[in-house]
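Take a look at the structures listed below.
Each reported figure results from applying straightforward, stated rules to the coordinates on display, with no laboratory input. Only a predicted model underlies this, so the values are computations on that prediction, with no experimental measurement involved. Cβ atoms are built from the backbone, for glycine too; each structure is taken alone.
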Structure 1
């Protein structure tokens, strides 16, 4: 496997997205995403699955950047757009719409006309992992893509929303690597947790934590629509 450090830095979102969709660095993830795209879920037997790594989605000059974990096997791995075509997206996009950050309250496919306003969504891992659990090695291999995307978004970025603990810790690690000052003690993840960070050049960012809109959290009411709306209302005020 190629070293994560061997990945080049891309100078535009378009070039980065092209590189992401052709990545084959993690054999286990490549095998899984392609197997799922062939065997399919019965409900989607007539669908053409994407079956490739999934890029970020939204404005290239975003002020609000939402960070998730990885594509869903029958969601983004099927549709080719992050948080699209599964229950997590069915919960996330209506909240973005209510908050004035999405053109439509639904996200069904790449050609449904959906657009994000001042916002971009990306994932720390770009391929659907078995059991929704990428290995530490897979996380590390994919991390340079996240770092590159954050670097490209920094000129306009004001606030990051981390969906879940892994997105929170991964984002902090990326910001530290970019010489942003992180408060001591290290901020702990929680729904509504907030901290501010400043770069060596003086750029200030706000980071907000939110429970991930997974079925495990939404079905149990650990995360409600009002709770998620509150997170994006906070982001809108940054």
Structure 2
């Protein structure tokens, strides 16, 4: 199993430009024939929580964004996970979708660890795939006790799209290395399953999402990692 994590460099509120960049990054990654590509939370829009932004950028699933990414999955014959703002009759969810190699949606996850103006999801679903049993957790879901209890012992692989930033200064390599990095590793160890984490990179403000990606084993070993504060693509291959 060859996994590619792309901490997409994102321009908030510009999905058209972000889609062009996504296709460029995916085309580069596809040369290495990954089985799975994972993009960050709110991949094409950046993490937006202002109600005016949500009205502008949230869309249904399936919809235009999922149609575009499905086409990429088919073209490159690869599983793709990406995050988006999902518009529904119940309100807006912070969601993520997993496509198989044919571009079919095999999993939709709605973030549980979320607050207003979003509607929080209430379930987490493992899905059987050729990669094993997979679940998606979005950022703070990784620290949610309800999520941990639901996924323990039920999956082989957890995908964690993120749009995490620090207040005041972001990226902050010292803070990442001295504090937050270990918190993510400890959370993965609590779940006890191979987990991949990928964070958006926003360089449009001093507090933008800080990029980077990690692969962590169920026993808390960091198996691969890209540099904090970068959009470096991370490739990792599971033997056997």
Structure 3
């Protein structure tokens, strides 16, 4: 009964590590970049749907029991993850798929790229990691583990692709930013200002998180807090 979820998790990882990795240059040459990205988006949506569908139907095999203490981990960390996700959604972010196709010349270092040049992938990583801590069962680990592997791999994969695409402009951007959150700020490479976070991003994040808390059990059937 666990095999469909295992296969779905493996397909998700292979799609993002292999198809988006060593197979990507040949596919881009054959299809063109816009067509490749369109096809990859469709395959990713199908793979994600399969991952969720098989997860919902997977049996419960426990590593450790759920507890209110462990349930606090995602509750405390997810507001940060949501803020990183919301803050990553801007056309000036060169590590997002799409905007890099129209960015020319100097790559801007502003907003959430001052915190990390991969805010979206860190949002996914924080979601996956905290849910693996809070939910000690095989199905959760397969689902969240697949997301975590591809998110972490994506940070280094995107760095390699952008280095090839932008050349010297990327090297300048890379030297002013960091993969690890706030590393560039601590090292004095860039100065983080309140305007880089922004009240609008905070308000949107708070609303998204509130909706998430309200709808988590109703939509997913999983309570956000275990008594």
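What to note about this one:
- Structures 1, 2, 3 were shown, and helix-only ellipticity at 222 nm (-39500 (n - 2.57) for each DSSP H run of 4 or more, over all residues; to 500) at -7000 was computed from 2.
- Highest-scoring label, criterion being distance in nm of label points 7 Å out along Cα→Cβ at positions 106 and 154, among 1, 2, 3: 1
- If FRET efficiency 1/(1 + (r/R0)^6) of positions 10 and 202 (r between Cβ atoms, R0 = 30 Å, to 0.05) is computed and equals 0.75, the structure in 1, 2, 3: 1
- Entry that produces 26, 29, 21, 15, 9 once P(r) over Cα pairs in 10 Å bins from 0, in percent, for residues 26-65 alone is calculated, selected from 1, 2, 3: 3
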